[in-house]
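These are the structures, in structure tokens.
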Structure I
Amino acid sequence: MKRKIFTLPLVVGVIIGAFIVIAGVKTVEVTNTLQFCISCHEMESTVYQEYLKSPHYKSHSGVGATCPDCHVPKEWSLKLITKTLATKDLYHHLIGTVDTPEKFEEHRLEMAERVWAKMEETDSRECRNCHHNEQMDFHKMSRRAQEKMEPGLQKGKTCIDCHKGIAHKLPEEDD
């Protein structure tokens, strides 16, 4: 007697599994867009407005970066981990942690420090997706940038060490 290779439960399981994988990939794609990031009024009325005035939004060369470019790794496994950890943001949105400008400012330093620490930990990995040290022409930079950039890189500094506030307003530090 021949054994059936494809049984109904197996076929149904494969179809359900494929659906789950496709839905997961699509969810990651949708949540990795500027439109998704600013869909919460907390982001739209605060950091998005700051971003619109930054060189990451509009530059002389027409090159720009959006929220995921700076805040989400490109590598799929790291992206998935980051997205999973970001579900805490949904929780804080639902409970209203930063749902007013006042509450947002109250938490701005804490949120910024968390992002800065991650960037320091990864040697500003997301910055380096666009900015490559070996392609920098230090002689075309402003005098001040020339004095700071090359020596900073030689000392092992990472982008965020000097460029805090490049896309968003710096938080007021507690004294």
Structure II
Amino acid sequence: MQANMPHNQVIVKDTWLLVETSSDTVYNYIPGENKLIPFLVKKPTVDPEVFLTMGTLTDRYYFFITMKKEFDFTKGKGFPLTGLMYDKQEDAVFEPGVVNGDFIKRKKVGMISYPLNNEFAAFQNLEAYQLVEAYKNDELKGQLKEIAAGLNEGSNPVIMMMKYKK
């Protein structure tokens, strides 16, 4: 997949990204100016078609996912997803490797939740039964270990909120 990424565009946190998965263009909508600016333009694909959706945006990184329109009926699996990250400083696209530091065995964090607001960049649900298991196996540390100590397998999920770095 190739995309034209903005080199000098600044995303202000009170603007909107308009994303339609089947579209080749993601738009930045500036409500105060009633202005629509292309934010990302993906080269069209065929065979298989590749769709795009946006995730978390930070001052330096843009996280997004591509999805191939293909299905393997013999395996009963399809529409493979690939998480990607655009680094504005490097002007390059990478497969991200964001991990939660409260897991001793490095556990990946999904950066493709819906962007939230000016304070929180993203969120992730952590299932209670998985945290209880990790706690029993001494695989947690820090604040997450303290939280897991008070859970049982029937507890509600823990919602991890990810803040922007200052």
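All of the numbers you see were taken from the coordinates with simple rules; none came from a lab. In this text, all values refer to a predicted model and were calculated from it rather than measured experimentally. Cβ atoms are built from the backbone, for glycine too; each structure is taken alone.
Here is how the numbers come out for the structure above:
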| quantity | calculated |
| --- | --- |
| Structure (I, II) behind the derived value 108 of volume of the Cα convex hull per residue in Å³, for residues 37-132 alone | I |
| Comparison of I, II - label where relative contact order in percent (Cα under 8 Å, 6 or more apart) is highest | I |
| Origin of the value -3000, where helix-only ellipticity at 222 nm (-39500 (n - 2.57) for each DSSP H run of 4 or more, over all residues; to 500) was derived from one of I, II | II |
| At a computed 14.2 (mean count of other Cβ atoms within 10 Å over residues 61-68), which of I, II | I |
| Origin of the value 10.6, where mean count of other Cβ atoms within 10 Å over residues 29-36 was derived from one of I, II | II |
| Which entry (I, II) yields the derived value 155 for volume of the Cα convex hull per residue in Å³ | II |
